[in-house]
Structure P
Amino acid sequence: MSKFSTVDLQHWLQSIGNSQWHWFIKRLSCNDTGQTGGHQVGVYLPNQAAFQLFPALDDKITKNPDAFLEACIESHNRPQHEVRSIYYNTKHSEQKSNGRDECRITRWKSADPGSPLQDVANTGALTLFAFKAPENNVPCNLVRVWVCRNAEEEDFLEDIVGHVYPGESLYLSGLEASGGIPALPETTIIKKLEIPEAWKDNFPSGSEIVNFTFQLNRELIKDQPDKRLLKRRELEFKLFRMIEDSHLLPKIGEGFSTVDDFIKLANSVSNRRKSRGGRSLELHLEQIFREEGLDSFATQAVTEGNKKPDFLFPSEEDYHNPDYPSDKLRMLAVKTTCKDRWRQILNEAHRIDQCHLITLQEGVSENQFREMQSEGVVLVVPQKLKEKYPKSIREQLLSLEDFIMEIKALYEE
């Protein structure tokens, strides 16, 4: 059996798929793995989840209250050791306007120098933290961790809980997760929003939701492209969740007459979330390109071996024209996460030596970045996310605006 068989993960999930465990799922950022070298080393945990797991942390008077628990990273067979949950609260305890107001789990490396959570190569890895549920006024005293070791494990986990995008997370009970319909984190209601009547009966497609997002706040068009992309993505996600709640919650409230009915609904939820995630980022980019006056591109154009790059510049016709100069051709691949998937783009356009890849992943290791460079991959990252990458490579990252300007200049020559 392969070392990285998903059977290991399946068995592990079965052991935590009950009400005794609370699941927290995220993709590790550079801050989580300590790659940025900042003072925030340790895994970020939303305050709401931390205060439920460790009630003593919910203290805005005592400076930086903490609690201790045992931890074991079982995906990599690491030894069990003590870690520290801490609420950095100087914004409240010291009344600092620029103070901190966040919870983290620290000391992963002090007792385990080989901790996968402090391995920069795992930046971007999908990770599940299974916290022992508090009971009888006793706070959480154990966390079991699985750091996905490859794309197959990530796909298997996302088949259960839905896509987990960089910067997003899920916090739910193991019982909810094992049931196949994960609870969504609480969201801020989009005030005064009237969704189309037809959507109340029939769930809209991903492209319909994205297109509706463009109309919600036309003022966003004044923003720089990088800000526009992230704001619209956030708005679209909130809108999707609101529509999903309106369809899903009444059905759950009615109950299920058979297990098959429950499984059928669970599968439809999972498939819909995958469908929404697959094209969302590409649709947002198409809109921004056109808003910026960049109209010469093809989407899903066919190249060698029936490959289909996400974006081809300036057109599919020019790409297949042997007389068109290769140095004026460009390709942009779109990957919300790129940790184990960036190699998929290397042979999508044989005439183009240097491929651009845009991602929302919150950091990559320096070694992985150098490996991308050696394969001719230029990384494009929204400006706000650059600070989550190692300082040594930030200047070599292109922002979305940089990329747009580069393409426009290429065809204005």
Structure Q
Amino acid sequence: MVRENPAHPGRKRAGYAAAAVVFAIGMSGTTLPTPLYGLYQEEIGFSELMVTVVFAVYAVAVITVLLVAGNYSDKVGRRPVLLCAMALSAASAGCFLLQSGLPLLFAGRVLSGCAAGLLSGAATAAVIELAGPGQKARAGFAATAANMGGLGCGPLLSGLLAQYAPWPLMLPFWVNLALVTVAAGIAWRLPETVADTKRWPPLEPQGVRVPQEVKAVFVPAALAAFAGFALLGLFTAVAPSFAAQTLDVHNLALTGLVVFSVFCASTIGQSLAPRIGARRALPLGCAVLVAGLLLVASSLLAASLALLILGALCGGIGQGLAFRAALTLVSEATPARHRGGTISAFFVVAYTGISVPVVGVGALATWLGLRDAGLVFTGCVMLLAAGGGAYAMLRMPADV
């Protein structure tokens, strides 16, 4: 059971803003290694395929935690789960600081994925529940901004530090440890919003089931989510290699800025979706996503950084529009008794999109080269996004 925070209104405002800060710091650590993969390749010596596999284990960990412990904060409280996520984030940073080869890189990414899986539910709920009356809409956007903004700030921070400060493979993670320590202190002081908490009850994995009556909505929504998250995965895992090998851009700060731009644009897209309406925002978001992917493909053909940035901005807005609309439509169309499992299924599809396609890019790159692999990727994801948008326009029930 969730209770309203009894503190006075000023405390409520501070509470949800503070929870959003914890959320943003936690998520920033999950993308911190993005601009550094090229440096790890030089130091350790591994292929482009291995870069994508190292990235993909993060998504596998997120999916696992969502399925096994996605609702755990409903039982033990938001604050203990947030503190556990911060501990996992610190352990992940420690793995990167101590790494001397691939095993600790993998361990760091797994721990980071576990932290993100815990934060996705607990931090979002904490931000919304700590908002006072009349602040729910702002708190909902704060949660979205903290999630996507944090994911974008990680590469920007590490890119700047790696490019312009000493110890490029060490300093970003020391800074992250300091930020995580601050976030843990903030989380410790957050008011608890869950009443009747239990002391570490056993885990009860959530079912993943899509009711038959929801499938007409779920299919286009899931296609759009898969395509949008595939774009995010491309920028988070492979964009630094594209920039260096195809565009001859070796400035890590600039690479981090490119990755930051796609997540920033996603936040903007998600903020626009309620104004447009979910029913229209889903096909529109898919169309904008297709345009962004066309720009990304053009940037590879023309070796143009400007086109890549435009593709990141356009694709990010499309992903944000389509994703928020898809989640809204699935939530509203699903009966309450099946909502948890259906939304879990939706996120499983989304996080599969952020992992499986980029591993495909890595595998194709060993055969076709990175540029051609990127072109094949953008073509396939464009077809998925276009299919999801067309299905939403032509086949989705009119009453959703």
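Computed from the coordinates by the stated procedures, all read-outs in this text should not be read as laboratory data. Owing to the predicted nature of the structure, the values given are computational and were not obtained by experimental measurement. Cβ atoms are built from the backbone, for glycine too; each structure is taken alone.
Hey, relative contact order in percent (Cα under 8 Å, 6 or more apart) derived from one of P, Q reads 24; which structure?
That value comes from structure Q.
Of the structures P, Q, report the one carrying the highest value of mean count of other Cβ atoms within 10 Å over residues 111-118.
Q
Can you say which of P, Q returns -27000 when helix-only ellipticity at 222 nm (-39500 (n - 2.57) for each DSSP H run of 4 or more, over all residues; to 500) is computed?
Q
Supply the structure label, taken from P, Q, corresponding to Kirkwood radius over Cα pairs in Å with the calculated value 23.2.
Going through each structure in turn, the value belongs to P.
Comparing distance in nm of label points 7 Å out along Cα→Cβ at positions 167 and 215 across P, Q, which structure shows the greatest value?
Structure Q gives the largest value of distance in nm of label points 7 Å out along Cα→Cβ at positions 167 and 215 among P, Q.
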